[in-house]
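Take a look at the structures below.
Each reported figure results from applying straightforward, stated rules to the coordinates on display, with no laboratory input. What you see is a predicted model, and the numbers here were worked out from it, not measured in a lab. Cβ atoms are built from the backbone, for glycine too; each structure is taken alone.
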Structure 1
Amino acid sequence: MNGKPETGPDAANGINELSFFPKCGSGPGLLLLADGNVPETSVLARARLFSEEGYVVHTLLTAPGASDIGSVATQLSDRSEITGGLVCVAHGDAVLAGLEAADRFDAIVGFDATPEISKDINLANLPCPIVFQFGTLNAPESAATAEKLSGNLDSLNGDRVYAWPEAAPSFSLPGHAAFDSRVDSLAHSRTLEIIRRVVGPHYDYVALFAEHIRHEFNTRDVDSTMATMIDAPYVNHVATLAGGVGHDMLKRFYKYHFVEQNSRDRSSVTVSHTLGPDRLVLELVVRFKHDQVLDRYFPNIEPTGESVELATVLIVKFRGDKVCHEHIYWDQGSALKQIGVLDTGDLPVAGAEAARKVLDERLPSNIFMQNAWSTSDGKPI
């Protein structure tokens, strides 16, 4: 069951273990390891996160040795719920133990490995890809270890070393004093990049998001829209801070300030889409008429009847096969200019022409800097 642990196969042998399952009940296996200095609450939070990403997660809550890991990995590989392979994510001292059992895994991700890692393991002969991640803020030893490891890995095999200078060691452990949610999110994407590549699961983010926006704009069904998202999603229309954090706030926003506030003539053109291990970035041109109240675009402004064209960027983060959050960007100055409520005068604020140039590169460039542009005419380039 998703987020609900069950006793692991070796609990009777004195190894404290728990398993977490994705909602579908099966998926690639992920063995989560931590040393004795990592709080159990942090380990369990990581385990639940990876289960939501689609993995059958098994975690050892006691400091493991290589023999323990090898035994557990063998048993996990035989479990019917685990399909597609087995990876290892380890923290601190447990990284070394995971590497010593590398022949049991399809990939290993190690956080804040100790300096001994580069002395005790021949990284050139590892049988699977390895990704190291270090928080190096005020941690010169970690920075030196990261730099040394960078020269000993096989980048063609997918090996990577990521050093995060703005974050301290243990930055990826929720509840720890050094936890940094922003850097942890970036590091989590790096982790997914390697483990999704080698064992999956693979999701069609374009199709998943198409279903999400179908319910937003076509069926206008709030419950179906929320069903495409995680239990506690958030949406932020950056220019106006419109949206919601958490299920109830976001559902309220969708129900009373979004779904029924969509112009009937609204349309969009996709300019590009970019896929990452847990993200979809969409570049769009959105067109609509301001013929009704549109709180997310123009709060406290009555309908003007004006047509609007906006270059828009959506950054959609997924967790597993559900939308986790959305950041939606557009130029609010352009929007307000187009509905006639912002007198830009001589200020360099483009109207609909900004969106149109995104669609047609042949349209004029540098229209707001014609005087400055003329000063470089004829100069060597």
Structure 2
Amino acid sequence: MKRRLKIILPIVILLIVVYLCLPHYARQALRYLYPDIYDLERFEHHTVHAPDSCQPWAHTADYNRYRLSTTEADYLDSMETTAFLVFQHDSIVFENYRNDGCDTLTSNIFSATKSIVSLLTGIACEEGYIKSIDDPVSKYLPAFSEGRHSEITLRHLLTMSASLSWDESYSSLFSMTTQGYYGNDLYRLVTELDVTGRPGYQYTYRSGETQVLAFALEAATGKTLSDYAEEKLWRPLQAEHDAYWLLDRKGGNEKAFCCFHTTARDVARLGHLMLHEGQWHGQQIVPATYMREATTPASYLRNQWDNGALDYYGLQFWIVEIDGKSYPYMRGMDGQYIVAIPGQKALFVRLGHKSTEVYVGPHQADLFHYFALASEILDSRME
């Protein structure tokens, strides 16, 4: 026993020393291992307050008439789905919570947050804080005034074509994405990025470019993302519940590239903006021209494989083509989806803990399963 302790104790001490020598973000990553949609208590956050008077979603006359088949329910459970909701004509048609989900529980929508930053950018343009999305970033962030950084525009950030040296790896302990999620100095992280190619030529998914966009937006408006989102989105959209935006540290910066917490019902309000060109019940929240551009592929760019024009990404919004029709959507890690179905004045929300690692082009394969289920639910209303 003593001999075993003599062997084990030095190893334990060594591991402790190594752990303590790691940077803050790496220690946090080892502590939590993997991001979770219920990560609110892990991080400091700002509250995005709901208005005193909200507007709950109406229910259709046939609300929840649809019954999931065993196959459909099994698929939702296999992907650890927490919420699946379908809306049509501004009312809830179908609402299903499973596993640990419920209608009042907030969860992290991860990279679907990027679309919120885009919406706020469009609003800032309308209000005159930003003259044009073709403005150079250096106009708002002096750190981008030198060398090739001076070539980068807000449009390049919106379309992820700025060619910044961001490592999008999710599995590496020392990747920039890990640093961004678990670290405590986002501004330093993104303002030290190099430019590795020609800005405005090719789309490549890089979360750091959304974060730079957010810093430019804050500089332009003089407001934090949370305050601006509360004033220009959450209150005008008459959200039912407070939302939360995770920070990199106490009193620090919002994680603009990933970390907005809200309920399934409230995030559907953002889907409503996709459906109605930025309007919420007759009030223009986001300029219609901006909304149309945001949800249209930036085809003037090369795609990520450099084998054709970009046909699936706009201004921080995804666009998927199914049966010859285009559908804009917001997407976050682990299968957070808010998808607009314009032809039927419908949308659906799927939240959960898991997504497939199989892709169909740039789109994860589970998206098509959820789209088929939403279509089945909508088609059943016509029978």
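A value of 6.0 for distance in nm of label points 7 Å out along Cα→Cβ at positions 58 and 290, calculated from one of 1, 2, originates in structure 1. From 1, 2, which structure was relative contact order in percent (Cα under 8 Å, 6 or more apart) = 23 calculated on? Source structure: 2.
Of structures 1, 2, the largest value of mean count of other Cβ atoms within 10 Å over residues 154-161 belongs to 2. Using the calculated result 74, 59, 48 for Cα extents along the principal axes in Å, pick out the matching structure from 1, 2. Label of the originating structure: 2.
Calculated for structures 1, 2, distance in nm of label points 7 Å out along Cα→Cβ at positions 98 and 354 is largest in 1.
Matching task: 0.25 is the computed value of FRET efficiency 1/(1 + (r/R0)^6) of positions 170 and 242 (r between Cβ atoms, R0 = 30 Å, to 0.05). Pick the structure from 1, 2. Of the structures listed, the value fits 1.
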